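Below you'll find the structures, each written out as structure tokens.
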Structure 1
Amino acid sequence: MLFKTLASAVFYGRFARAFSALGYRQAARGFSATPFDLTGQRWLVTGASGGIGKAIALEANRLGAQVVAVARSKNKLDALVSEASAPERLGIEVCDLSSLEAISDWVGRFQSSASGPVDVLVNNVGVLLNQFVLTDEGIEQSLATNLLGPVLLTRRLLSEGGLSTDSTVINVSSGGMYATPLELDSMIAPDPQHFDGVRAYALHKRAQVVWTHHWNSVHPKGPVMQVMHPGWVDTEGVKTSLPGFRKVMKPILRTPIEGADTVLWLGAQRPAPPKEGIWLDRAVQPEHAFSMTKKTRVSVEDLVAYLDEALAKFL
């Protein structure tokens with residue numbers, strides 16, 4: 001317990017300025033004052049009913065995009081439409097993004113009525129659970145939501161024509177991934193009796209970064225995939241999952257729109273994806289901050305093989 005407490009203190013001390021609102025505001029001094037113009041673009045945003053996803057959906061809509069917001073709660077999605085600057089350009093789709101079968105079925109229905117590929121897919125949905133929960137498909141729920149679901153959604157959209165070589169996929173990761181190397185066994189089969197939701201979340205987000213760079217290596221002509229993290233943002237998810245962290249850090253947590261900024265910038269500006277690293281505040285940052293996270297016995301090929309096997313029946 002003492003070691004874990006000390007490790008947490010080192011981690012949070014290392015990133016407190018860069019990941020907080022202080023870091024965002026410092027970086028924003030160098031941002032262009034010219035507003036983004038997303039007119040004519042079609043965006044698909046997952047986890048759009050609250051937090052960062054909601055901020056992305058509403059701001060992309062305000063900036064001219066046709067936005068499709070995907071989430072589990074119909075009531076929250078209806079409320080989202082009522083807040084939109086241009087509700088006629090905001091469509092809603094209900095899907096349980098922790099269910100691989102639901103995602104696969106939904107993509108088929110969505111593409112059957114779609115007028116073409118989306119310009120920007122934002123894999124934003126994510127959960128940090130403090131209890132071990134299995135989905136009906138026998139998968140730990142946060143793993144299904146944070147990693148398997150986004151990978152399946154992206155691959156199914158590509159195969160169904162929902163993404164083109166000109167599309168951009170943006171994966172919303174987390175600074176929490178700096179706490180762990182790539183691991184498979186503990187990610188795929190965590191101990192239910194000693195489940196650590198924070199560690200599980202970090203493992204999923206580390207794998208997401210690795211998967212992003214792999215994607216670009218095997219899809220050199222597109223669609224381009226980017227991975228970013230929003231810093232420490234004050235959301236309902238943080239309030240529920242990390243109440244102690246929020247209590248201490250609340251004065252310097254970012255707002256959801258500050259967390260959404262780099263996603264909107266990536267979708268508007270379409271920079272070339274880095275071969276390594278992760279975007280934060282419109283700049284590429286190293287994907288490792290501690291030497292221990294570079295040490296892993298797991299290869300990119302191991303991760304991809306696991307994803308292929310886990311998703312085979314849904315593709």
Structure 2
Amino acid sequence: MKKIYVLDAFHPAGPQWLASRAEVIPFNDPRSANWHEDADGVMIRMKPMTADEMQRAKKLRAIVKQGVGIEAIDLKAAAARGIVVANTPGINADAVCEMTMALALAVSRRIGQLDRMVRAGDPIERPKFLGIALQGKTVGVIGMGNIGVRVAAMFQAALGCKILAYDPFYQPASPARDPWAAIPHERVHDLAALWPRLDMVSVHVPLTDVTRHMLGRAELAAMPPGAIVVNVSRGGVVDEQALYESIRDGHTFGAGIDVWEEREPPDASHPLLSLPTVVATPHAAGGTRETQELASLQVAQELLKILEGGEPLSRVA
């Protein structure tokens with residue numbers, strides 16, 4: 001039987017589905033320490049897949065990752081060794097969209113700050129802790145993919161927000177198959193012209209050399225006073241030090257951050273965590289029960305499909 005190692009914690013749906021079709025070595029099984037010796041395929045979420053790992057895994061033919069981000073997988077090394085790599089884009093899009101709105105509202109209405117004060121028994125003079133209404137505000141959506149389009153639709157429909165969208169690579173298959181066509185929005189082609197118009201920016205792009213620190217000191221300074229930043233894409237897209245300084249100095253109102261540059265969750269001493277209008281989550285945007293079950297099952301099914309000679313739905317190498 002094909003031997004498949006589960007190298008990260010997964011919802012049991014996927015490994016259970018595989019169990020009658022292959023030999024499955026579950027997460028945290030002691031045998032996983034030597035997975036390189038006989039793995040035909042691996043299920044991963046966060047585990048890095050380096051060239052050295054693949055060099056040692058002589059039988060490895062398939063890697064399937066839950067989620068979209070593939071920064072920790074050496075795709076060139078995989079291609080050179082004939083290892084098929086696939087991911088599961090879109091399956092958690094609704095969950096990430098919900099988290100985007102949750103973070104935006106939590107920041108704008110100071111929910112995290114007020115919750116901490118209530119729990120601590122602090123005196124609260126409510127006029128000194130006013131939030132910011134998002135109704136009718138201008139929201140910039142950077143990245144017009146599966147998640148960006150849902151975020152735009154939700155903010156426009158629920159809060160009547162004016163949507164400005166930016167993505168130099170977005171190209172619909174056809175006008176009839178453009179999901180943005182149903183959303184009132186303005187597409188902006190000059191990123192520099194976007195910042196001064198925003199009350200809030202929501203980032204939905206992968207981390208690349210182009211997008212690293214795409215929201216930095218200059219961009220934050222160009223945004224109007226009192227703007228809000230939400231990042232549920234990848235740590236490193238937002239310059240965290242610049243964001244800290246902008247919020248600390250009173251220019252940016254606050255931020256909802258789900259993804260972090262150095263480690264997830266960030267160390268408790270991270271400067272952003274000292275700011276009352278920052279709401280922090282530990283890369284949990286896609287983490288609903290429903291999403292994890294569906295994603296685990298899709299990873300398992302895609303992995304077996306590859307090992308049986310089929311083509312995955314989303315091949316990245």
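Throughout, read-outs are computed from the coordinates displayed, never taken from laboratory work. In this text the structure is predicted, and so the values were computed from the model without any measurement. Cβ atoms are built from the backbone, for glycine too; each structure is taken alone.
The table below gives the values:
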item: Source structure (of 1, 2) for distance in nm of label points 7 Å out along Cα→Cβ at positions 119 and 207, computed value 2.7; result: 2
item: Highest-scoring label, criterion being Rg/Rh (Cα atoms, Kirkwood Rh), among 1, 2; result: 2
item: Value 2.8, calculated as distance in nm of label points 7 Å out along Cα→Cβ at positions 103 and 303, assigned to which of 1, 2; result: 2
item: Parent structure of the calculated result -13500, given that helix-only ellipticity at 222 nm (-39500 (n - 2.57) for each DSSP H run of 4 or more, over all residues; to 500) is the read-out and 1, 2 the choices; result: 1
item: Distance in nm of label points 7 Å out along Cα→Cβ at positions 215 and 263 from the coordinates reads 2.4; which among 1, 2; result: 2
item: For FRET efficiency 1/(1 + (r/R0)^6) of positions 175 and 255 (r between Cβ atoms, R0 = 41 Å, to 0.05) computed as 1.00, the structure of 1, 2 it came from; result: 1
